[in-house]
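S.K.: Take a look at these structures.
No value in this document is a laboratory result; all are computed from the given coordinates. Only a predicted model underlies this, so the values are computations on that prediction, with no experimental measurement involved. Cβ atoms are built from the backbone, for glycine too; each structure is taken alone.
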Structure P
């Protein structure tokens, strides 16, 4: 069968692939612990559910404007204005089918074939593939030695005449680290002065721990929004744990938003009207649900850090936000894909190989799930890797005896 070079050159999402594999193992009755997925287990906010029910009861499920209904865009604008400390008009907002779709649309709107998109390692697994899909060239900047963050200077040194976009994710998936305010200020000012777009993937911005805050890129530019080169991507997936709604948004200059709306109108048209209603209900509802989710995730992080601290040779940087730990596990094997497979085969623990994020020797472990799964997963990882731990472990109703050194 002949398929296009573009389709053939795109890798399958590693995290979605793992989700399918974990589901198959569970269907076989195996007691799998899934530490690979970035999906909170909280119940949807009641305000989101009530808004979706009301939309169903009206029974008028029709097309809307491609970029979303006016009331949703106004609700997004109000949230962004409060959260980012900059007046965001609804005309500078477009809603899409999830933040991944929002990011793809933004790249499609500003990147020409051969243009470079710079982003740091470690990076979200989809970044290189999204850039390739718009015929751009991914340029990956490694972190400073002994860290999980590159400096702003290193990012800017990678800029060439072909650079169109610098893409940052803060807090970062997979490291959980926040890009420092002084570094972000340097990047924003550079982008504004050179006409390079800064795309901020801020999907984890509200999931920041220990009283810290992720800095707002709008705080470092004096440009009017319609002349700025700052683009912000966000959505309800992590903000409210509403991953299944597939509702994200882009904030940027009106000309850019208009270009995205034309593209989206030809590709997918509007996001689901039910998703729009539910997202608006969540945005206009009681925001204590966000604080409660953040507190739960922070408690889960602490539990995972405690569990991983019991494993000798594992080096873990404390996440400042997001949903993941990204320990250096190279003490137990330099090939992170082999190491991830070993944990799945021996301990029935799903992890994601660091190589998928541009950092060999690391593993991404999610603390988004249930606390008991996090603690059990840590116990199994220690049993599978540390020869000095107990030779026996109970997995579900089975007692398993370690048969390797």
Structure Q
């Protein structure tokens, strides 16, 4: 009887997480493909004839699982972006459930795990990983790494090794696992694994690092200076952690302090913060902005959800807990619906508007000017317009190169293409 009730409660929680995730990210489904999504779709044609091509274009070879998913989705659903968003949302639902299980086992509290899953499911800070298909590598990384940690916790070493390998070919930052495992064992107060288990993962890591180093000279993210070792990583790390904690963890800590009048009941929250810090480390060497982008917060926000769940559970007044959780969900969902979705629609406008033009125009030579992005992105929009071919679309071409072209100029103020003579 008790087992049946536990199963029933588990099913209810799974449904709750699914409903929360779907409602939070529903606005993304009509945004279409955005920016680099077209780059991945374009590369799929090349990979059909030359599967090893990615290894000549690092770091794309370390995003292999993304290409496999895009390829499978294109085979099943063509270029219907809604199916791709549905798959990415399913990943987010599963990841929220994995956090529930992982935090429950590490903290020894099913309630803390459930609350962490709810907070992660509705948190807006990592929205890019779910609302931008090209950032699917982050949600895939989250799926494989969280699965690896859970399998490791349950002493299923072979499964942990397989999911770790899959994580490494989802994103290079999967190497952070080497730092997460010893911390996780300390957090759960369990004895360390046998040396042979660690040796297996270390051997996989060494092989991966050797491949990475062999391709460094061709890795444009390193040769272009997009990522670079240096002391600039310290302020990037501090700003990124602050953005992750603000305002919810700061506010929850103040509430605990005022209600309990002592800090030590909230000490277990440190475990989640350590998780977040380790997850951030591979990204803080970026040079193109002063904090880690939202898509790369995805795994770190699992740690912040854990910390926040611990703090909320320490509220001495149940009414405060319910009110805090309700406000968190409403504010974060509202931000996704009314702020972030508009930003993604704006980002998608140059390609979505171009597709509308192509579908309304008989195929012919077309010259674009002012396109705000990689010209290859504009040219790959032909995939969603029947009859059009890539060679019909010319970006920033001189009149001498395309004399018979219909000419369009992107106007960022109106968000439309303007026809030119």
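S.K.: Using the calculated result 13.9 for mean count of other Cβ atoms within 10 Å over residues 157-164, pick out the matching structure from P, Q.
M.R.: Details: P: 13.9; Q: 18.6.
It was calculated from structure P.
S.K.: So, one more: Kindly point out which one of P, Q the value 0.60 was derived from, the read-out being FRET efficiency 1/(1 + (r/R0)^6) of positions 101 and 285 (r between Cβ atoms, R0 = 25 Å, to 0.05).
M.R.: Answer by label: P.
S.K.: Looking at relative contact order in percent (Cα under 8 Å, 6 or more apart), point out which structure of P, Q has the largest value.
M.R.: With respect to relative contact order in percent (Cα under 8 Å, 6 or more apart), the highest-scoring structure among P, Q is P.
S.K.: One of P, Q was used to calculate FRET efficiency 1/(1 + (r/R0)^6) of positions 13 and 333 (r between Cβ atoms, R0 = 25 Å, to 0.05), giving 0.85; which?
M.R.: Label of the source structure: Q.
S.K.: Moving on. When Cα Rg over 2.2 N^0.38 Å is calculated, the result is 1.07; to which of the structures P, Q does this value belong?
M.R.: It must be structure Q, since only it matches.
S.K.: Sticking with this structure for a sec: To test your reading of the models, identify which of P, Q gives -20000 for helix-only ellipticity at 222 nm (-39500 (n - 2.57) for each DSSP H run of 4 or more, over all residues; to 500) when calculated.
M.R.: Going through each structure in turn, the value belongs to Q.
S.K.: Related question: Where is mean count of other Cβ atoms within 10 Å over residues 237-244 largest, in which of P, Q? Before the final figure, lay out the partial values.
M.R.: On the way: P: 22.1; Q: 17.2.
Structure P gives the largest value of mean count of other Cβ atoms within 10 Å over residues 237-244 among P, Q.
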